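Q: Heads up, there are several structures right after this.
Nothing in this text is a laboratory measurement; each read-out follows from the coordinates by a stated rule. Because the structure is a prediction, the values reported are computed rather than measured. Cβ atoms are built from the backbone, for glycine too; each structure is taken alone.
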Structure 1
Amino acid sequence: MKRLLDKYITKMVRQGLAGEDSIFFLGLDAELESNRPSEAGSTELARVFEMMNINSLLYAEPAEPYRSIICSLTEQGEEKLTPSDCETRTFLHDIPVIEELKASEIFKALSRRKAAIIRGKGIVAHGTVSPEQAFVSFSSACFSAFVKFFTDIMFSLEDCRKKNLPADERTRRSFHDIVSKLPPDGISENPVAPRVPEQEDDVYASIVKTGTALVDNRLVDSYFGNISYVHGNKIYISQTGSSLDELETCIDAVPLDGSSSAGITASSELSAHIGIYRATGKKAIIHGHPKFTVIQSMSCRREGCDLSTCYKTCRIPRFIDGIPVVSGEIGTGPTGLAHTVPEAMAGRNAVIVYGHGIFIAGSDNFSTPFDVMRTVEQKCRKEYFRAMRRLL
């Protein structure tokens, strides 16, 4: 258990989610393990294991800018946050806000949700089977809070502009403070070689390396996102719930003709990937959730529309840097991504999904799709701040 706790602590630090000194991570095996057993916070967290059937509990004060973001989002006394991105809708639902790092409050919040925010301090999350679950929930809460903050402040300033009102000074200060804490947006050398996989082993190796590159470049968070490659009569795709930087044993080879049940553990977006391949003939497909791409996908508030259904039924043509923005839910239902994304991808190499990131296809290797994803994210970030400068 201690090895697993250390593994996910290392991931949190590497992905810029928290500093090692701010993390409390407890795991229950034969006995309760903690990375910081002698500190007071660990004692209060340990009491939660007496109240809940869990095997791990994670509390940390997030690194910047996440720490300032959650402080800003919760300083008005909110009882919960309800971001509207896809990850929150399908995974977190909402994020409760509690007042203290206290076992009884943590129990009340985590008995119905995967993660909670402790007002002005940090995030707590739990796992019922593995410490990985706590790590994923913590990471997703950081992502969702980030998207909500920058989306909400954009909408707030747009409303002020429409009403010819000045921007609230507190909002203005909070925005500038948090922006000053963002990491730089420079693009480094592409770590994905433009190599065409020739053998099955090459396909596996290419997917593994691309997944690691997506995580290292923070184009996906926790385990969200997926990768596939068509080779022969099979599509090789990352498994559902797999971490993209640990795909060595988490890739399914699925016959394109549906002649086996090999796809039962594949990504929930397997049908969308197959549809993209059939619509474009492109073999290398990646899907990620770059933050500003998600934020910009949600930037439309057309009057007369039911904004609560934009994510699944919007049919108003929109484009970001020439890339279509479509609606679509996870899966194969009437409004599923399996229908909306391949249709929009025909004749193109990329499609953005409202609140859900971007799908990109390359002819026969992952280098170009990876470059496109990084470039689109950089352009979305620049366009966001260009629009915010106008509003401010």
Structure 2
Amino acid sequence: MKNGEDPVPNDGPDPPVRKIIHVDMDAFYASVEQRDDPALRGKPVAVGGSSRRGVVAAASYEARKFGVRSAMPSITAKRQCPDLIFVPPRFEVYRDISHQIRAIFRDYADEVEPLSLDEAYLDVSRDKAGLGSATATAKLIRRRIREETGLTASAGVSYNKFIAKLASDQNKPDGLTVIRPGEGAAFVQTLSIRRFHGIGPVTAAKMEGLGIFSGADLAAKDMAWLAENFGNSAEWLHNLARGIDHRRVKSNRPLKSLGGERTFFNDLITDTEIREALAHVCTVVWDRAAKKGARGRTVTLKLRYADFQTITRARTVPAPIVDGTALLAAGEAILAPLLPTGQGIRLLGITLSKFEGEEDEEAAEAAPADLLSLL
């Protein structure tokens, strides 16, 4: 891997190799707050609520040194970093900056796929700006972001989305990593499977229980073994371990649903425990919804009981939900008729759907737990 060189297609009958850039802003929310308030610079900052039920939406790199991370309960974060400074989120500001950054992206790529306010894939296989290489394009994008917003971004350049995303995280903050064809499998196999995008904590824990801790461990398993242990995900995992990902960068992906769920080590028994768990899940889900600028009207509650019976109940409200308090109120209205429970609750989930601009349709099922798990 050399700086300044692009991924290039291999000889032979294979289709042309794409040139993909994944751009990820560095500690976006927290960096915006530190940019706008010089008193916060160089200090551990958490964006989020500081109350007992608050959740960290983002943490500065100074806070991350203490183990503070997004989706962590605020009380835990404060315990790990006593000097942590909590700042309330300003999502309208983050959204405006995100629009500014996306305008920069579109100067260099026709296909831009935002994943959230602070990251996106760009397909630069066609050299729209005539810069000569994807690496040169990534460098210029990062320079413009710094000059025009005062913020830093990290980028990964590679021949597919999976590796580009891994690469962007390799030299954070303010880093650039290029992974060329022929290097992808070796790069992936050096990484912990917990770094793999799409493998959530539940699947990662299962893999580790089976002796798979790295990409190399995963690559050593044949398809039959993967199918026996991971069912329909076998081919997908087989490909990831070899640096293979055929997904295209897709602009304007419609958001159908957004949610999260939490599995508990000990079943929840009392109404108070269940309501507190609902409040925690709703807080994290709303942070994710606000990050994407999503406003939905349908809330779906998912409960899994101690005997593994699973139920879902949905409610659609007349106007889009605009804050976490309204989401929690809708969730509590769905939960109330289900209490008290005759047995413990082992899993609780909330999904928001029927977003603004979307045609009326039934509430979407919750996304797979591995992708949205709050554990």
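Q: Matching task: -12500 is the computed value of helix-only ellipticity at 222 nm (-39500 (n - 2.57) for each DSSP H run of 4 or more, over all residues; to 500). Pick the structure from 1, 2.
A: 1
Q: Shifting gears a bit: If we compute distance in nm of label points 7 Å out along Cα→Cβ at positions 281 and 305 for structures 1, 2, which one ends up with the highest value?
A: When distance in nm of label points 7 Å out along Cα→Cβ at positions 281 and 305 is computed for each of 1, 2, structure 1 gives the biggest number.
Q: A value of 3.4 was derived for distance in nm of label points 7 Å out along Cα→Cβ at positions 153 and 345; which structure in 1, 2 was it taken from?
A: The read-out was computed on structure 1.
Q: If FRET efficiency 1/(1 + (r/R0)^6) of positions 249 and 329 (r between Cβ atoms, R0 = 35 Å, to 0.05) computes to 0.75, which of 1, 2 did it come from?
A: Of the structures listed, the value fits 1.
Q: For which of 1, 2 does mean count of other Cβ atoms within 10 Å over residues 145-152, calculated from the coordinates, equal 15.6?
A: This value belongs to structure 2.
Q: Of structures 1, 2, which gives 3.7 when distance in nm of label points 7 Å out along Cα→Cβ at positions 193 and 313 is computed from the coordinates?
A: Only one of 1, 2 returns 3.7 for distance in nm of label points 7 Å out along Cα→Cβ at positions 193 and 313, namely 2.
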